[in-house]
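Before anything else, here is the set of structures, which you'll find just below.
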Structure P
Amino acid sequence: MEMPINRFKADLCSDRTLIGLWLGLGETFSAEICAGAGFDWLLIDAEHGPNDLRSILAQLQAVAPYPSQAIVRPPQGDHVLIKQLLETGVQTLLIPMVESADQAAGLVSAMRYPPAGIRGVGSSLARASRWGRIANYSALANDQMCLLVQVETRLGYENLEEILAVDGVDGIFFGSADLAASYGYLGQSTHPEIVGAIEVGLRKVAAAGKAGGVLAGDKGVIQRYIAAGARFVAVGVDALLLAAATQRLCMEYKPEVEGDILSSY
């Protein structure tokens, strides 16, 4: 059996922008529905979504038959949790709240086998190696790992150049909501100062030869980010899409129902 190629990582080297969708519902059925829509990538969120190791595994299995590439965001950059997630077969992780080069270097190490890193060796028990059927998995795995780190605080943004200099960091994702809060604009992820800062950050990422990413719900802002060099862009969240669609449908037949679906990203 051959080693699965990380097509998301390979596609980051292409000239096109990869369009993705956030999965926060924690459900296999909805994940599979979204996988059939045609997005380049899907982010399974365990930081703010109700996901654990088993629900993540189930969604990876639901998405696997489709072209969309799965990314997982764990709740934190813990090396033990990273090891468990990699054993499920996911090859791309987005780690939240990265604020320094040392932290980024530790994450790179957690995703690689010795001597290049500290990932525990035991893949014969795991889906990642198809339970030992990929005979040379350990020798090939490091090259297929893709690490995306999330810069979403003032400190992380101020240390962006140092984080970019860490070998093994494949991309920087700018978390606009937390970044806005860090700069005193809580709930204002599209504040002009924040959008401008992310544009500057995306240009720095591109200049360093790495991939920049964002999540945004405003098409105009998305276009600005793409123009600034964003290479992987999430354009929606499953839970918010469902909330908006159901509320619109209800209001069509019950005009007395009031309410707005506001984007928090």
Structure Q
Amino acid sequence: MPIDTHASIHPTAEVDPTADIGPGCIIGAGAQIGARTKLWPNVFVAERSIIGCDNEFHMGVIVGHTPQDLGYDNSPTLARIGDRNTFREYTTIHRASRPDGETVIGNDNFFMCNTHVAHDATVGSNVIFANASCLAGHARVDDGAFISANVLIHQFVRVGRLVMVAPLSTVLQDFPPCSLGGGRRAQIHGMNVIGMRRAGLDAAARGRVQRDQRTLYRSGLTTSEALEVLKQARSPETNELIAFVEDSRRGIASFGHSEREANDSDDHIS
């Protein structure tokens, strides 16, 4: 595939010969571009950025630029991107700010226009970021999550596996796996049943998630008390929830009611 003559590639960059590099692209020192990755015109890949195979970067995307962190001291940090990701126009991914740190993006993710992944953040695989959603420094989004348009995720917050966050939400605390919610100060509103179905979780697994969420949020127990109850009902889903809550740095989001209150049945929670 071609490397346009109007692209600027540093001599120490490693670009796979099957990559497609458009006009106006800039690839910095020590950057790596994997096989069959396509850079549309005017993509900027900063120094030490590592990009895997079969990715697509649309016009104006910026990868691995210096972090927006006043404490950054020019340490040699990285931005690392896996395979088969799509980055639409004007997405920005900043490299880490801590010495020897990395900003990491997994595989098969879709980032819509004007999304932002800040320094030291981690994105799993099969995640969707809708237009203008922003992930702050040191935040984490786990596999299969759906981040709707104009969502802001606070630094150090974790969004769990198969979570769905509603548009225009501000996520200030951790969202446990398979939950659904949102709001100005985002709260949990129920389970992401549609997402779980699409991910292949059967009715029994969805029922366990529902039971565990009810124990955690709607039993009248404190979080510590709810965890003790959950530890008596071990299952893969329960173990995941327990580990998530125990590892939480900012605490888990509270339970609230959406404008369209969901029923407790698996057929009606969405």
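Among the shown structures P, Q, from which was the value 1.9 of distance in nm of label points 7 Å out along Cα→Cβ at positions 119 and 231 calculated? If you can, show how the numbers build up before the last one.
Details: P: 1.9; Q: 3.8.
Of the options listed, only P reproduces it.
Name the one structure among P, Q that relative contact order in percent (Cα under 8 Å, 6 or more apart) of 18 was derived from. Before the final figure, lay out each step's value.
On the way: P: 18; Q: 9.
Corresponding structure: P.
From P, Q, which structure was helix-only ellipticity at 222 nm (-39500 (n - 2.57) for each DSSP H run of 4 or more, over all residues; to 500) = -11500 calculated on?
Working through the options, I get structure P.
Ranked on distance in nm of label points 7 Å out along Cα→Cβ at positions 71 and 183, which label among P, Q comes first with the largest value?
Numbers: P: 2.1; Q: 3.1.
Largest calculated value belongs to Q.
Upon calculation of Cα extents along the principal axes in Å, for residues 127-206 alone from the atomic coordinates, which of the structures P, Q produces 35, 21, 21?
Details: P: 52, 25, 18; Q: 35, 21, 21.
The read-out was computed on structure Q.
Of the structures labelled P, Q, one was used to calculate P(r) over Cα pairs in 10 Å bins from 0, in percent, giving 7, 29, 30, 19, 11, 3, 0. Name it.
Label of the source structure: Q.
No lab work stands behind these numbers, since they all come straight from the coordinates. Owing to the predicted nature of the structure, the values given are computational and were not obtained by experimental measurement. Cβ atoms are built from the backbone, for glycine too; each structure is taken alone.
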